[in-house]
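Multiple structures follow.
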Structure 1
């Protein structure tokens, strides 16, 4: 049994049924077994949307506390999964901030996370396409993405010195598994007090929201 077959076998049967349109091509870049299992778990949610909330208590994120949030698997391909992150907002048209999309890509060296930030007219924000690549194999449920050189240069240019040691984390349980959850987290290597974390209940889908801005 190769590592891809082993990873698929570990998924719940209900999750396997969802993978038909999301599994990667056999010709795509090979991943370590743990990253392959993570990719399959992430991809198993293709097309779904889930409600969530801020679960961390950092005072720097107080404006997001208690706000409704939705994660929507808006696009899936053999090598890319785009999850739109929608946040309820009284300041935006329609009552929602639809500016953020998390994009996870398979690369020859592992997995990559990028943040696609747009304005309501679809144009790119000055701070966009930042993120990082995996430096370790991670686990079947958790992958960490330390800030990459492109993002460091972007943050320096935009005066965002606090972000120069960002580490983003994505957690995904296979669809259909008991207590399935999806989570996104930010920490900083030079600031042990920094924690931003949102969690989504992946056991129950909600209606898919409108497309994220620019998508």
Structure 2
């Protein structure tokens, strides 16, 4: 049997959030006793909390919003590669891996999967990986970090470079327990009209039996 791997950060009231952004909050807004029929929950959150995808509108006022991106972008074969021994990831690093025919690349970096801690620094993704990945046919890049750019970046060079080369962005996936290799990815965003991103439930299915 092919195994499913849940690579989604759990959404909890004590999870870390981007400094200055809206934190995640879940509460019961009405109890079964109050309504006479059902408990009703309420969430308040940024669309960039936890495991999420960025729409181009997030960093480009003329970019597509989340509902305008084909859902096929977020479903299909994906390759998990381990780049955790590198503090800076560029095309030279990526040349060590066979990306031929790969449309979705997921990077397991040196950043530990800890949803309750917001990191001060991230492994660096050089913007020049964008043309390299595009030349390989990649349409989606996933990372186990809150951003593909440095925390302090205002220019968001890697976001823009990936967008310019037709590559969509999946952030804050959890890959510490996932072996490198080929998987089927499902990471569907919510259909939020006009949104600059969306939380996703990201899962991987092993391509080999009993793995």
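Quick check: 17.6, 62 is what I get for Rg and Dmax of the Cα atoms in Å, calculated from one of 1, 2. Which structure matches?
That value comes from structure 2.
Match the computed value 27 of percent of Cα pairs over 23 Å apart, for residues 94-197 alone to one of the structures 1, 2, and report its label.
Working: 1: 32; 2: 27.
Source structure: 2.
Which structure, out of 1, 2, was Rg and Dmax of the Cα atoms in Å, for residues 38-125 alone calculated from, if the result is 14.3, 42?
Derived from the structure labelled 1.
Given a computed value of 1.00 for FRET efficiency 1/(1 + (r/R0)^6) of positions 30 and 110 (r between Cβ atoms, R0 = 25 Å, to 0.05), which structure among 1, 2 does it belong to?
Numbers: 1: 1.00; 2: 0.05.
It must be structure 1, since only it matches.
For structures 1, 2, which has the highest computed value of mean count of other Cβ atoms within 10 Å over residues 70-77?
Largest calculated value belongs to 1.
With mean count of other Cβ atoms within 10 Å over residues 102-109 as the yardstick, tell me which of 1, 2 scores highest.
Largest calculated value belongs to 2.
Taking relative contact order in percent (Cα under 8 Å, 6 or more apart) as the quantity of interest, name the structure among 1, 2 where it is greatest.
Going through 1, 2 one by one, relative contact order in percent (Cα under 8 Å, 6 or more apart) is largest in 2.
Compute mean count of other Cβ atoms within 10 Å over residues 46-53 for each of 1, 2 and report the one that scores greatest.
Numbers: 1: 18.4; 2: 23.2.
Once mean count of other Cβ atoms within 10 Å over residues 46-53 is worked out for each structure, 2 has the highest.
Values in this text are rule-based calculations from the coordinates and carry no lab data. Only a predicted model underlies this, so the values are computations on that prediction, with no experimental measurement involved. Cβ atoms are built from the backbone, for glycine too; each structure is taken alone.
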